[in-house]
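Input: structures, listed below.
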Structure 1
Amino acid sequence: MTSTLPEVADPKTVRRARDIRRVGLAALFAFLLLGGVGLLGTRTGETSASAGGWSLVVTHPTWSRPGHAVKVEFEVRHAGGFDPSKPIRVRFLSSYFDLFDENAFTPAPDKETSDDRYTVDEFTAPEGDVLLISVDTRIEPARQRGEEGEVAVLDEQGRPLVEARFRTRIVP
């Protein structure tokens, strides 16, 4: 007659299986704890540059995940205010915006042109010395890698007055 009881495992195998379960539970607990305190979500950063009385501050996601809503803002500042007779020309690296499912630019540009690399938007000069451009957006759900971004304020001849470069990374 054969026994229906399982074979008795040797103590070394039992200890190894117990240790593997403990390590797995500790890793799961650490993952849940990091997520619970917000360390695994979207991270937002600022990149700034200034030159010749102009300053540019870009608020952008530094780390995010596909499908997450993210904050993207461009603050253009000119000491002494803007010339109301001249538009403010802002150049964006077009490939950076392929990263997003964008809904709207606020304010909307008065004019927009693009080539194979850049998009140039023209905005009416606001009163004061700050133009704040906000983008209502989220990371494309199918994106698996990030992009480098570049923004510049241009003069009348299309030369950069001030320029900022930054990067957004995507994690699964």
Structure 2
Amino acid sequence: MTQIQRKTWPYFAFGSNLWIPRLQARTPSAEFTGLGYITCHQLTFHKRGDDGSGKCDAFYTGNHSDRTYGALYYLDPAEKPILDSIEGVGFGYELKHVEVQGFDSPIQAWLYSAQDGFRDPTMVPFDWYHRFVHAGAQALGFPEPYLSAIAAQPIAEDPNPIRRAKNLAMLSNLALF
């Protein structure tokens, strides 16, 4: 008899991993649990990426009216090191424990937070990265004002045509759900 390992690592995605096919391509065990939000955080694109563009951060503001919306997933703990490596834990992101609202009771989860020294308010995301974030937020039905704020984010065209084409193809080839 085969034993199935329980998906027990709670992960709160708020950026490009909102888009379920992208996350499941990285960690096949990812199981969508529902939508939620964290308070005192604001979605920004100020995390300096290795490619010279802005990546998402759930930036702590301390303002209780600020919310960052996201998707709660449970992953097989064996896949956590894979996601840690992809996200760059220790090289731009660090794990942060948060309380996710929007369920019957708050749920404790982890997210990837930009490390000090990797935040730059002048950063802008590449067009394809921005599309991953916006497509995920749209598909999951985030509130319209939140979607509008994402859509209004300045973007830049990726100067690497191969990377840009690869990511745009991924967006067009994978179904949202």
Test item: mean count of other Cβ atoms within 10 Å over residues 7-14 calculated as 8.6, pick one of 1, 2: 1
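To which of 1, 2 does the computed value 17, 47, 28, 7, 1 (P(r) over Cα pairs in 10 Å bins from 0, in percent, for residues 71-150 alone) belong?
Value 17, 47, 28, 7, 1 for P(r) over Cα pairs in 10 Å bins from 0, in percent, for residues 71-150 alone corresponds to 1 out of 1, 2.
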At a computed -8000 (helix-only ellipticity at 222 nm (-39500 (n - 2.57) for each DSSP H run of 4 or more, over all residues; to 500)), which of 1, 2: 2
For 3.8 (distance in nm of label points 7 Å out along Cα→Cβ at positions 79 and 103, calculated) the corresponding structure among 1, 2: 1
Mean count of other Cβ atoms within 10 Å over residues 15-22 - highest-scoring structure of 1, 2: 2
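Given a value of 20.9 for mean count of other Cβ atoms within 10 Å over residues 127-134, calculated from one of 1, 2, which structure does it belong to?
Only structure 2 yields this read-out.
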Source structure (of 1, 2) for semi-axes √(5λ) of the Cα gyration tensor in Å, computed value 54, 16, 13: 1
FRET efficiency 1/(1 + (r/R0)^6) of positions 23 and 95 (r between Cβ atoms, R0 = 30 Å, to 0.05) derived as 0.10 - corresponding label from 1, 2: 1
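No value in this document is a laboratory result; all are computed from the given coordinates. From a predicted model like this one, the values you see are computed outputs, not experimental measurements. Cβ atoms are built from the backbone, for glycine too; each structure is taken alone.
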